[in-house]
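Computed from the coordinates by the stated procedures, all read-outs in this text should not be read as laboratory data. Keep in mind that what you see is a predicted model, and the values were worked out from it rather than measured. Cβ atoms are built from the backbone, for glycine too; each structure is taken alone.
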Structure I
Amino acid sequence: MDVLPPPRLRNIDVRRVDGEPSTLRVAGGALLGWGKAVTLDALIVGLLWLVGLEILRVPWAPLWALLAALFQFVPAFGGMLSVAGPAITAALAAQTDVLFHVAMVLGLYAVIAVLEGLVIQPLILKRTTLVPWWAALLGPIAGGLLFPPWGVLIAPPVLAVVFALLRRRS
């Protein structure tokens, strides 16, 4: 006896009649590409944190770098979360000039945030999801202005899907 899916699900196919991938397949592929881009971005940011914290001689640098890489998966707020641990550790470990050590960690955060937001993330998104760099840069800003704070959070995956669907149409 052949088991068939319910009638509503029977007509769903991953390919259309003309052989082109379905909209769901294209959107899913775009989201998969976005996930790969975020993972690569997290690895690069974690490596930047590791190198920077080792240069500054912050205790437990590998732990803070790993946490910074994991926090990259939290859109918009992950970068801010990643600076708290190293700043507190630098302040507690500094024997003299505590403010200087904390300022150096905050400066490292600023450099990494600017590099990640203006260079790394747009280039990675362009390469893995074919989202233009200007859209990857301006999309979260526009999303945050139109739908705060959720627009910032969902803008990158939405951009990946929109540009994949636009690319399929052309």
Structure II
Amino acid sequence: MDQPNSVIKSLRREDWNALLQRIMTSYNDISKSINPKGLLTIDLTAAQIKLLTCFNDREELNMTELSRHLGVSMPTMTAMVDRLVNSKMVKRDRDKIDRRVVKARLTDSGREMLRRLVRIRRKEMERILMNLSSEEMNNFLTSIETVARLLAKARHQRDAERRTEQERHG
């Protein structure tokens, strides 16, 4: 396997720019294709939708977990949660053991909104996938799983670099 960045270093500048352009174009095409129109009827920002989906498999999360999961600063996360608290979709409580820890969880309204978001996205994904052949479906699945792994690896590396930088600066 190539060492990190060895492929990039071997490319000429114009080849690198062309590669980046192809990736960005594909990313934009994917975003447009799987961004269901049903989401336009929901009065939430993309960031708020991402925050709600953090609760897909967790009942509650502390603010640090949320900020790390979404890759935003604590002040940004606090403002995002504040807006969802004001919308009655999220409830925020202090931890009973460690009062410094603030935990967030969905209200009934927030859980219903999350179910609605999942239904909309699932319906859109089914619409996209239903016309694929078996071979196309397998290729799509393999490709998207590979992309997800690569992005998770990059996210973990970025998070580790941020932690190292934060430790260096106090």
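Just a few scattered comments:
- Ranked by relative contact order in percent (Cα under 8 Å, 6 or more apart), structures I, II are led by I, which has the greatest value.
- helix-only ellipticity at 222 nm (-39500 (n - 2.57) for each DSSP H run of 4 or more, over all residues; to 500) derived as -24500 - corresponding label from I, II: I
- Structures I, II were compared on distance in nm of label points 7 Å out along Cα→Cβ at positions 63 and 151, and the highest value belongs to I.
- Here percent of Cα pairs over 14 Å apart, for residues 31-110 alone was derived from just one of the structures I, II, and that gives 58; the source is I.
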